[in-house]
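Next up, some structures in structure tokens.
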Structure 1
Amino acid sequence: MQQAIPESLQRWPEKICTPEQAAKLVKNGQRVFVGTACATPRALTVNGLVASNRQYDRSVNVSVSTTRATLGGALAGDSVAL
């Protein structure tokens, strides 16, 4: 079921997009207005990735294990997952 566009947004229909589309437009360090608050995107780092050993075959494809991987840069209360 598609929701009706609020009258206040009908003036700018080209600005309406999905959350996924909006997230792709946000660059590191930009500020984002979220409801009645302001948020600054933070960079997350991935630590502990392990590439598998394999015979060199001139390709860049490799399997990566995330068994011991962790995310760094999250703040207390953030919900992040790898």
Structure 2
Amino acid sequence: MERNLERMISAARAALMLRAPFFGSLLQRARVIFSESATKTAAVDGGRGLYINPKWFPTLSPAQQIAVLAHERERRMLSP
């Protein structure tokens, strides 16, 4: 299952690099952590961590996956 999740993340990262290179480049530096206990959906920490709930993420369409990753990186970028 984790391999499939990693493929989804890779596909979303590649699509974001093409559609929005700025956010795509930020996402390349993120450390993706799959965790059911850290979040019900997706979240960021104070560093480079991007937490993804492995049961929730596959329920999204590819476009929604891209939007979630971009949103979480934007949140990290705008946080103090």
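Taking relative contact order in percent (Cα under 8 Å, 6 or more apart) as the criterion, the top structure among 1, 2 is 2, with the largest value. A value of 14.1 for mean count of other Cβ atoms within 10 Å over residues 14-21, calculated from one of 1, 2, originates in structure 2.
When Rg and Dmax of the Cα atoms in Å is computed for each of 1, 2, the one that comes out at 19.6, 61 is 1. In this comparison of 1, 2, the computed figure -2000 for helix-only ellipticity at 222 nm (-39500 (n - 2.57) for each DSSP H run of 4 or more, over all residues; to 500) is attributed to 1. Among candidates 1, 2, the computation of distance in nm of label points 7 Å out along Cα→Cβ at positions 30 and 70 that gave 1.2 used structure 2.
Every number here is computed from the coordinates shown, using simple stated rules; none is lab data. Computed from a predicted structure; not experimentally measured. Cβ atoms are built from the backbone, for glycine too; each structure is taken alone.
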